[in-house]
Structure I
Amino acid sequence: MVPALFCPSCRTAAGAGGDPSRLVVVPDKTTEPTHPTGPGPGNLPPETHSFVGRREELRWLETELDPTVGIHRLLSVVGVGGVGKTRLALRALGRVQEAYPDGVWLVELSPLHTAGLVGLAVVEALRLTDQSTGPVTEVVAEWADGKRLLLVLDSCEHVLADCAALVETLLPALPGLRVLVTSREPLGLPGELVLPLDPLPVTDDAVTLFADRAALTGFTLDDTDRPTVEAVCRRLDGIPLALELAAARLSELSLAQLHGRLGERLPSRLDLLSAPRDGAGPPRHQTLRTAIGWSHELCAPLERLLWARLSVFAGGFCVGAAEEVCAGGPLPAGRIAALLARLVEQSIVQRHRTDPARFRLLDTVREFGADWLRALGEEHAVRLRHRDHFRRLVRQGWTEWNTGRQVAWCELTLTEHANLRAAMDCALAEPDSRFVLEMATDVGFLWRHCGYLRDAQHCLDLALAAHPGPGPDRTRALWVRGAVALLQGDLEAAANWAERCTDAADARADPATVVAAACLTGSQLALSGRLAEAIDVLSAMPRLPIREDGFGGAQLHVRVVLSFAYLLRGEYGRSRAVAEEAREASAACGESWAAAFAYVIVAQTDLARGDVHAAVGNARTALAGHGLLRNTVGAAMALDVLAAAVVAAGDGLRAARLLGIGQRVWELTGRAQMDSPDLLATRRSHELRIRAQVGSAAYEKAYEEGRGMAYEEGLDYAAAGE
């Protein structure tokens with residue numbers, strides 16, 4: 001049974017996404033399919049709404065984004081909130097993505113609430129498993145060197161200086177890079193070409209959009225109603241978001257009532273909230289906020305309260321999280337699902353683009369809700385409830401890590417990353433809180449396994465500095481911090497953290513904690529090439545009953561690293577025996593992380609004793625496990641072993657493609673073969689064997705075919721077999 005706190009609807013829905021056969025309405029009354037995301041590199045979401053108007057802007061943007069025609073490498077679509085900048089950009093990007101062989105990559109910046117995170121957001125959007133401690137711009141530049149790609153920075157206005165600094169650094173260093181920006185104001189960089197995006201023409205496209213959205217309420221536009229619809233559109237300045245909010249009201253108001261209500265003056269408190277905070281701003285921006293305020297006024301009191309409280313979520317949320325965070329006072333948890341459905345009907349809350357079980361607020365709508373929450377005097381209290389919800393969630397993730405729920409926890413960590421970051425920021429804003437070190441450890445542990453190493457490093461460093469006193473949470477934090485340093489390749493720092501963790505574990509005299517500290521020390525020694533010392537440390541650890549929490553993962557990892565050390569020393573019998581022991585213990589727990597690494601090692605021992613068929617099968621099993629966990633390093637290791645097994649089976653061309661796929665995956669980590677001399681030498685030996693079997697020309701061709709595959713495409717090819 002799944003505990004109540006674990007919300008399955010928070011997970012990424014398998015197979016969720018837009019239907020590529022869905023038709024959309026365009027102004028000339030013709031229809032055409034929305035763009036598919038395609039199998040190649042990139043992360044464009046499917047279009048989920050019809051697209052109206054913007055023919056000239058769309059044509060201009062397509063031309064400028066075409067690298068064979070457009071000469072500007074930095075384009076900015078600029079306009080007031082709600083004018084349709086992102087939707088226009090996505091429409092154009094869907095039509096030009098094939099011109100960028102290394103992908104069109106969308107970086108959504110609206111969830112960021114802290115300065116200095118733009119580079120990290122880019123790394124995450126590119127799906128890079130950043131295993132380094134150097135500047136983020138260097139990580140991106142190194143990966144993108146020699147590639148042809150388009151980077152899309154969406155909603156830059158609140159992190160404008162960070163965006164400008166990033167673009168100013170990357171563009172000169174990467175001649176194959178182009179950047180598209182959407183923002184309420186331009187970056188202000190030399191060479192920037194700006195497309196000012198105006199609202200829709202009132203008598204044409206604005207009416208079409210209003211009628212299209214109003215049709216969802218049963219409304220049908222006719223010649224009699226057209227003048228009134230034009231008047232509504234004119235009053236809303238043709239701003240698409242304002243039109244959509246107004247059209248949604250036809251489910252409860254007649255068109256005449258809607259028109260009349262728009263002419264009424266809002267109460268003074270709403271006037272205050274509808275105005276920009278500095279008292280100035282473009283009139284059209286004031287029009288949008290006034291329209292949002294009018295929509296707010298028409299909501300029932302509990303709908304307004306839920307809207308305000310939902311503004312604390314970053315990125316998105318599910319019903320369960322909304323019930324946990326937003327309930328209280330006059331708003332009972334049992335009413336929230338129905339009230340949320342009402343806000344969706346009114347276009348105030350949007351369903352997530354790719355996961356129908358999740359919801360989100362558009363930036364301008366969330367900003368209005370946050371203003372209202374502040375005016376109600378509830379902001380601090382609701383943010384603490386948001387923090388505590390996710391604090392309990394990551395604590396459960398630590399507690400259940402070494403169980404059959406491991407894959408689900410990885411999925412949830414990826415899905416809720418923006419909320420976890422916001423909750424952790426809230427906790428760090430009150431460093432004296434007794435929860436800070438516990439939460440930093442739990443969320444840092446999950447982030448470490450999901451590739452968010454810099455986030456983990458940041459929160460752990462701050463929490464450890466704020467809480468220097470001894471205790472079980474500090475010992476756990478030292479261990480997680482050392483594990484982060486290991487994955488970052490910072491072996492000197494890892495040795496330091498391992499020593500501090502060992503001292504703290506010895507002082508506690510808790511056997512499981514001592515084993516976890518030894519896991520750090522042994523891993524650091526093995527990766528440093530000090531195999532005999534690593535074996536001494538790891539083999540001395542007692543075989544305790546395997547725990548279900550994060551330290552249980554460390555217990556299994558001790559066996560995996562010990563097996564790996566034996567393997568590198570050529571002691572294949574011992575390596576296999578320990579790997580099989582780890583695999584059996586993992587199966588008993590139901591976990592997948594250690595098991596996938598154990599399968600990689602077993603596959604290599606299969607090769608050593610000449611059982612090629614078994615090696616292929618075990619390498620594929622390892623690859624499937626790492627794929628489920630989205631473990632890039634593990635997948636890359638499994639691909640290298642699979643290539644060795646396939647060439648041993650006599651299929652050199654397929655092995656060359658697998659080696660190319662593996663190299664592309666290693667590039668995502670920033671550290672080929674983890675910078676291990678042993679792994680690099682082994683990989684080189686595989687290459688030489690394949691070249692000898694098929695010839696250098698055939699090898700190069702097949703290798704480049706594999707290296708040219710997108711991540712998912714490459715894994716599918718590797719899993720497909722002969």
Structure II
Amino acid sequence: MKMKEPSVLDYFKARLNPWAKEIPDIFAGETWSSEDEAAAPEHEYSALPAREEGVPFWQSIAATAWKSTAALFFALIAQIQLDSQTPNPKAGIALYVMSAAMLIAAILTDEVKFPSSSAVDTNWLSTSVKQRGLVIGIPAMLLAFLTFGGNSFTLINLVLWGVAIYGMLLAFWEPQKNGFRLWPEKIKGWFAQPVVSLRFSAWGVLLLVVIGVVIFFRAGNLEGIPGDPFSDHAEKLLDVSTILQGEFPIFFPRNTGREAIQMYLTALVSIVFGTGLSFMSLKIGTVLIGLFTLPYMYLLGKELGGRWVGLLALLLAGVSYWGNVIARIGLRFPLYPAFTAPTLYYLIRGLRRQNRNDLILAGIFLGLGLHGYSPMRIVPFVVLAAFGIYLIHRVSLGRKVEVLGGLVLLAFFAMMIFLPLMRYAIDQPNDFSYRALTRLSSVERALPGSPAVIFLDNLWKSLVMPFWKNGNIWVHSVTGRPALDVVSAMFFFMGLVMLVVRYLRQRDWLDLFLLVSIPILMMPSILSLAFPDENPSLNRSGGAYVVIFLITAMAVYAFFKAAWMKARGRLAKSSLAVLGVLLLGMLLSQNYDLVFEQFKRQFDLNSLNTTEIGETIRDYASSVGSADSAYVVPYPHWVDTRLVGINAGYPEKDYALWPEDFEMTLGQMGTKLFVLKPEDTQALEQLKTLYPQGVVSRKESIYEGKDYLLFLVAGQAPIVQ
């Protein structure tokens with residue numbers, strides 16, 4: 001009879017019960033190793049007997065996973081040296097070297113093993129094609145391409161595009177035994193006997209708790225973090241306004257050009273949530289995009305190491321300062337990891353399982369991602385790297401032709417989804433590529449040095465970004481600190497070491513691919529040759545965090561699995577549980593502080609208080625004046641007057657009134673309000689000359705150094721010159 005697998009709840013019950021004779025093994029039944037490891041000797045990772053009475057504690061510790069534990073503590077202290085107010089890089093490097101040495105010793109003595117996925121299917125990729133689908137899809141695709149001219153989505157080209165996608169899916173999609181075709185029968189059966197049953201398990205409760213924590217980190221205090229928009233947000237909202245007014249561009253050329261997904265999503269959010277054209281609409285949309293990434297983090301982890309690795313990947317990425325900040329900012333940044341994650345998931349599954357449908361889905365998500373954020377344009381090179389690495393390893397023997405066919409199929413479906421933007425890129429190549437070229441070449445400014453030297457310097461800075469400095473861009477990072485928290489960084493380092501050693505010993509293509517994919521996914525930041533000060537950056541390297549947190553999760557699981565299985569008795573296991581709780585507390589508290597305290601404080605200090613000024617104008621318009629009799633006098637490096645209108649509740653209105661146009665207000669009846677920067681004494685004197693009866697007051701801001709002046713002119717008849 002098969003014994004019931006102990007749950008997390010069972011473990012904590014035993015932990016709290018002083019009379020419990022045994023503490024259950026919560027890792028029992030977990031997928032731990034590949035088919036190669038399945039034949040390992042029985043003594044590996046076997047549960048050791050409880051410590052005998054009278055045996056000194058140090059002897060009990062000596063029998064545990066002491067080498068990997070030492071590696072962990074060396075890595076912890078190393079990262080603390082790097083992530084401090086006064087960093088000590090020499091000490092950090094030395095301690096990391098010691099950590100690597102201890103970890104390698106632990107690996108070579110089989111004390112710890114990096115988790116790997118279960119056995120995969122050995123089927124060959126199918127090469128069957130349904131000609132009926134081609135008959136439908138190819139003509140529709142050609143017609144859709146022709147009708148996408150003019151940079152506009154229309155009912156006709158959308159229908160043709162949809163028919164083309166349907167036809168190609170019909171031609172290449174392999175029916176599954178438990179696939180979509182069974183859904184109608186299941187739905188019909190449920191309506192015949194509608195029964196709803198709810199089942200709860202300890203694992204399900206744990207998963208819900210993790211999801212709840214992640215949602216809190218990602219959506220908590222969204223109204224206040226970040227607080228004020230900046231000019232890029234005004235540009236985005238103008239694009240969204242274009243959609244709401246009935247125009248449907250494929251590409252938005254304003255402000256050096258933007259892809260479409262965020263604009264259409266924000267338009268939908270503004271209607272569904274009733275938030276209108278506002279900064280909150282942008283933030284809600286990008287937070288939802290960020291949350292979309294996380295199920296695929298779980299699936300990737302589960303595919304490569306089991307459900308515990310999946311849960312850890314979900315938690316680590318979900319609460320991470322890196323993922324949280326780029327998702328909250330209200331710009332397109334989270335679209336890069338959001339589409340990188342499913343592309344990698346289906347790509348890896350497709351190659352490992354030789355499943356054509358997975359490769360089709362990888363192509364679909366790749367194509368969708370190209371409509372999202374320009375750094376996604378590097379992901380096709382990640383796909384090529386995956387296939388290239390796969391083909392040079394033994395796993396591809398005898399199936400190279402089929403694998404190359406899979407690459408062609410993936411690329412074809414990516415092209416199908418990319419079709420509207422591909423037409424725009426052909427019609428308007430300069431607009432499509434302008435922003436990328438301004439960073440890569442001398443289109444906007446001359447390169448500040450040798451391209452090779454800049455590239456190598458950028459590469460190094462990006463590779464050490466998780467441990468050292470993530471750049472100096474205040475709008476999407478806490479400047480001058482590592483991209484990862486201390487706990488994530490140390491486990492990521494341990495994961496890198498374990499991955500490298502395992503590849504050298506086993507030559508698994510997937511290990512090499514994971515390692516190679518990180519610098520490729522960082523290339524959109526690394527290739528900022530004309531503006532090297534913009535590198536490293538969390539936003540343009542965002543796709544890399546998918547792999548980084550995946551490796552980190554695998555390292556966390558590897559360490560605790562090894563330590564748990566080798567722990568002797570209650571005291572050792574209790575100590576390990578305490579260590580896990582302490583590390584979890586460090587993880588959560590530091591990421592909370594980074595986002596909800598440090599990033600908020602930094603952002604509020606550097607952003608301009610257009611929200612306060614907008615509220616002032618809204619209060620004025622609803623009391624003594626009107627929305628059309630308020631003005632903001634522009635001043636260098638001060639507020640974007642379009643954002644003032646957005647925050648005042650008049651998103652189509654730009655409140656700018658330049659000093660040379662002051663006299664135009666003389667013919668306006670009623671009360672008037674002028675908002676000025678305190679340093680703009682010349683404009684203030686000009687207003688006093690025009691309106692000697694005007695009253696000047698200083699509006700105190702909640703942010704230090706951001707007060708502004710209000711010049712109020714009481715209602716009067718127009719002055720005739």
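Laboratory data are not the source of any read-out in this text; all were calculated from the coordinates shown. Keep in mind that what you see is a predicted model, and the values were worked out from it rather than measured. Cβ atoms are built from the backbone, for glycine too; each structure is taken alone.
In this comparison of I, II, the computed figure 0.95 for FRET efficiency 1/(1 + (r/R0)^6) of positions 83 and 211 (r between Cβ atoms, R0 = 30 Å, to 0.05) is attributed to I.
Which of the displayed structures (I, II) returns the greatest value of mean count of other Cβ atoms within 10 Å over residues 435-442 on calculation? Top value of mean count of other Cβ atoms within 10 Å over residues 435-442, among I, II, belongs to structure I. Structures I, II were shown, and relative contact order in percent (Cα under 8 Å, 6 or more apart) at 11 was computed from I. Match the computed value 70 of percent of Cα pairs over 24 Å apart, for residues 403-674 alone to one of the structures I, II, and report its label. Structure II accounts for this read-out.
Using Rg/Rh (Cα atoms, Kirkwood Rh), for residues 203-490 alone for the comparison, can you identify which of I, II gives the largest number? Checked I, II; max of Rg/Rh (Cα atoms, Kirkwood Rh), for residues 203-490 alone sits with I.
When semi-axes √(5λ) of the Cα gyration tensor in Å, for residues 187-362 alone is computed across structures I, II, the figure 27, 22, 18 traces back to I.
Of structures I, II, the largest value of Rg/Rh (Cα atoms, Kirkwood Rh) belongs to II. Largest in mean count of other Cβ atoms within 10 Å over residues 251-258 among the labelled structures I, II is structure II.
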